[in-house]
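Novice: The structures considered in this document are given below.
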Structure 1
Amino acid sequence: MAEKIKNIVQLKRARIFDFGCGTGLVSSELIPIAAEIVGMDTSVEMVRVFNSKFKERKNMAAATTFPSGKFDLIVSSMVMHHIHDLKSVAEKFSELSKPGTFLCIADLYSEDGTFHEDGNEDVAHFGFDPSRLGGIFSEKGFGIFDISKVFVIKKAKEYPVFLLTMVKER
């Protein structure tokens, strides 16, 4: 997914926000195009691991709250299906963007609720139609730039994952 993002956005020395950064798997792959990477995750433990993993890098840090400033690239991988209030996230992403900011969201295509084998307590959506998800963010000034299937997660069955790339227009 990170390779696809790098190929699409063609950025260098970007200020990147990784929403739902976890332990930094996506962030670590975006280092070659980054001047700075700011991660955010609601899990204190994930943030701790992220920060310990990148402690030697002064341009990388994570927290449990939204950052300030404007970003060149906002990424989120496998997080949106856990978010109940997508409109609030779209609003926050808009505040963190300037015209030309790329927004890259990777998540599940619509599925039957079987992806999370250990239960769906913290699942708000059983995947998405990426165009409809894009519509929520377009209300906040993002235009759809690209939609592509990036990989398939194989469990008891296959779950395709899309990458929705948008650009802040206004």
Structure 2
Amino acid sequence: MAATDDAAKARALSSPVRLRILRLCLHQARTNKEIAGLLGINPASCLHHVRTLVATGFLEAQEERRGTRGAREVPYLATRRSWSHVEGVAPILIEAFIQETAALAPEDIEVWRLGLKLSAKHREEMLARLRDVVEEYRAMPSDPDGEATSLMIAHHRDPTA
């Protein structure tokens, strides 16, 4: 993969709106109009984001269909290629998480926070085990009768300790 491809993919993932679009299209193909409505944004702005995600391989157009008034609609589905470690996007991931969870009731979200003091060896060991568990579940096919959920894990140095 060329460096320019990597740069384009990094730019595509540098928007909380685009990350939210990927989440909306993860389990269900949605049209630009549906995505814009769910996000509360202008359909033209949404289309710009959708096209960026399609061009970088993160979204894929599905079979065209006809809408309620016979208009041509193209649904999009996330390709699941955005699951990777990308440098420098932590603030964008956190902003997307905040936007996505803002309207949740307290009982609809679980949050754990833990302070540890670990050697470099133990820290890397812990992070490798967490990555392995997450990767194992990411690789599994979706359960047809499952409920869509999301997971965000953040590891950081603690400047207060």
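Novice: Can you spot which of 1, 2 the value -7000 was calculated from, given it is helix-only ellipticity at 222 nm (-39500 (n - 2.57) for each DSSP H run of 4 or more, over all residues; to 500)? The partial results should precede the final answer.
Specialist: Working: 1: -7000; 2: -14000.
Computed on structure 1.
Novice: Upon calculation of mean projected area of the Cα convex hull in nm² from the atomic coordinates, which of the structures 1, 2 produces 9.2?
Specialist: 1
Novice: Out of 1, 2, which one gives 62, 32, 29 for Cα extents along the principal axes in Å, for residues 59-146 alone as computed from the coordinates?
Specialist: The read-out comes from structure 2.
Novice: Out of 1, 2, which has the highest value for distance in nm of label points 7 Å out along Cα→Cβ at positions 75 and 123?
Specialist: The structure with the largest value is 2.
Novice: Here is a follow-up. The value 4.1 for distance in nm of label points 7 Å out along Cα→Cβ at positions 67 and 139 was derived from one model only; which of 1, 2 is it? Walk me through the numbers on the way to the answer.
Specialist: Values: 1: 2.7; 2: 4.1.
Checking each candidate, the match is 2.
Read-outs: derived from the displayed coordinates by stated rules, not from any lab. Because the structure is a prediction, the values reported are computed rather than measured. Cβ atoms are built from the backbone, for glycine too; each structure is taken alone.
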